Structure P
């Protein structure tokens, strides 16, 4: 029994999937057994966006205490608007939209790294400030465009195979690959070493600044791609389309079992955390409770997860 308990503590991501299953069952029972399959399918489709943004946030958080990316929602919205505007509904211009997404994500990631490593601004302040600047640019640009995404992009964002959303299939594979990278590659081991102690990693010859640059740029790139696909899923970009992602990109990482103090990650747990939070939102809607209750409950869950874990170091 003690061995099982120890194994479950090591694999904290299991609890996120267990929680998602319980919430789904409560939702189905509350709805009188109706829509069980549809709820799960919708959960897979929309949770995939949380997973994509969460993977980038996980890489940043893994770099150690204090590392967090608060620019994710702003990058998503800006990339969605600029890419959709560049393509202007023309499938032949898909390549340009992808270039815009990569340019936005790469640029913001480098700006964040410059503020953190060169200007010595704390990561939370640096990324939040960069996010405010991106948000201002987005608001100004949104007044000049009403473009819709190309049909081929919309088809990918909402398409399904045997009831399973295409985007969910892609993100399941991506999370599996990321898990292998973090556990088997030199980069993964170096990142976890930096997260456990940046100074010790530096003295051991690990290029800590390069690792930090990679994770912040990766986070911004994943946020930009998420913004493009979310805009396609919604039929167009909107200023409030990523408003949930500031909290959710952090919540799915923490609930999924990644240590908020760095040095330990769980790529699989991001899926568990994402499904749990989406299905919890669905459950509260079925029960007739509003968004305020959902945010409050999410905050309580995050606090409980941190309190019950061994992650007691300050952010």
Structure Q
């Protein structure tokens, strides 16, 4: 399961309804803050997500509307919150600007926390036995920009009816078989994992793109995604303006979703000159499974279930959002 919470969905400058770019991706014990526009820490507090385990920050690029909130967030973490470190991942230009920002915030003072700066290059960024995060290049003006793919690794489901038929007791023996290890039963029989595991099942995949100036070069990276989140700053009436500033129209984003064969398209980074309906009216005829994100929208992506959209502030205590 993936949960994607939009904390800010406005392009370039905030509006009354929309804050600047920021989103949080939650999966198992992982929490990733993607971009950190001005005002993000207040949005985090308003969302109810809090700061716990918010150590990993992924930057799509180094424009100020995507990084300026890092100064306030680091100041809060360093002085008031019990957070020992921040791990900031981004391109060389983005990291350089963030370092300068931190010098402005802290000067010669002790930040009381460690800030790690990690250079992003195309390829695997993080991986464990069940999960993988990859970065891929995105063209946006003359910046070094990246998109991120979050993917569950394929797995073979355990078949309890086969285990029962073979007389395999519950407990560590079954866990070994799920992990792909040969098991020895108390009666001396040897059980191979293939005897109790079904065919491989593909995991969920969520792709997140921030600012982008073209989409034809993103088809391979978005291909087959269960959810694609991408900017839609303009509509086609202003396609020339979009091209000048290295942004997309809603129609371009919808074209990408169609060509890449994704299941769901979520649009964000909306210019203040439009409302969500204008963006949706352009994208939906080209790709019906389109949603325009609002601040505090939570999209819950679960295998073989419809995409769920709720306001993260309205969730009941103990709901599925990872705390």
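Quick rundown of the values:
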| quantity | calculated |
| --- | --- |
| With Cα extents along the principal axes in Å, for residues 130-225 alone derived as 67, 18, 15, matching label from P, Q | Q |
| FRET efficiency 1/(1 + (r/R0)^6) of positions 162 and 218 (r between Cβ atoms, R0 = 30 Å, to 0.05) from the coordinates reads 0.45; which among P, Q | P |
| Identity of the structure behind -6500 (criterion: helix-only ellipticity at 222 nm (-39500 (n - 2.57) for each DSSP H run of 4 or more, over all residues; to 500), calculated), options P, Q | Q |
| Test item: Rg and Dmax of the Cα atoms in Å calculated as 21.7, 74, pick one of P, Q | Q |
| Structure (P, Q) behind the derived value 17 of relative contact order in percent (Cα under 8 Å, 6 or more apart) | Q |
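All of the numbers you see were taken from the coordinates with simple rules; none came from a lab. Small disclaimer: the values here were computed from a predicted structure and weren't measured. Cβ atoms are built from the backbone, for glycine too; each structure is taken alone.
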